[in-house]
Structure P
């Protein structure tokens, strides 16, 4: 089953751009309650994932920190510890289970690396739960047939 079926489109996704200020990023993340958000460049390409921890460590390591610095620092200037690995829109959902165990979302990109949306862990888990339940029911029926 293709990833496009599970895609939460870019228009419905919270993302940040490298050109946003750190303060803007913090306010968006706080308002929406997200701890990790995709970051895009000016061309709309996925460049990584920024987390609340990335922001915290950046502020900790910045001398003389106060809220005014967050209005001068750009999201693209904040070091990121880990980026969610993007996946092509043509990928198969069955290959995403391991990734979903590690990440809350999987960024989906087109052939040019342009961010087109994401697949959330929730949809992947629901897919596997439904398919696993069907398989278990089928297996149970086969066991009953053996008698």
Structure Q
């Protein structure tokens, strides 16, 4: 029986292309920022009260959700801007990447069964993808 430990994720998921060379970052710092920036209900962002331009999609097809989310993250990732990704379950740490590797990295990260938070390094936008098929995007985060 395979035990899903940090070593599994580090070696098997984050240790192979396209994730193997990504810069790692502290996920707790990003979660702290989320808690200070967005209204929270329980342990989740209260999307009804979020500042900025909020867009929402409900997509029941996993493949279509991944395609739409990848497109939305890559549209916002311009040269000189890095993106941070954190997951709320299985990912052992956050990662940073640039527009040069955006599409394959986002697609690979979305294969991990957890909620995904993609944030601009300048915190101007956030794309959140839930395991239940929700896609939330906030542009011009204050």
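Distance in nm of label points 7 Å out along Cα→Cβ at positions 58 and 82 was computed and gave 3.7; which structure, P, Q, did it come from? The read-out was computed on structure Q. Suppose helix-only ellipticity at 222 nm (-39500 (n - 2.57) for each DSSP H run of 4 or more, over all residues; to 500) works out to -7500; of P, Q, which structure was it derived from? Corresponding structure: Q.
As an exercise: distance in nm of label points 7 Å out along Cα→Cβ at positions 18 and 50, calculated from one structure in P, Q, equals 2.3. Which structure is it? Among P, Q, the structure yielding 2.3 for distance in nm of label points 7 Å out along Cα→Cβ at positions 18 and 50 is Q.
Have a look at P, Q and say which one yields 13.6 for mean count of other Cβ atoms within 10 Å over residues 34-41, as calculated. Structure of origin is Q. If FRET efficiency 1/(1 + (r/R0)^6) of positions 26 and 66 (r between Cβ atoms, R0 = 25 Å, to 0.05) is calculated from each of P, Q, which structure is the one that comes out at 1.00? Derived from P, not from the others. Can you tell which of P, Q yields 43, 35, 31 when Cα extents along the principal axes in Å is derived from it? Source structure: Q.
Values in this text are rule-based calculations from the coordinates and carry no lab data. Being a predicted model, the structure only gives us computed values, none of them experimental. Cβ atoms are built from the backbone, for glycine too; each structure is taken alone.
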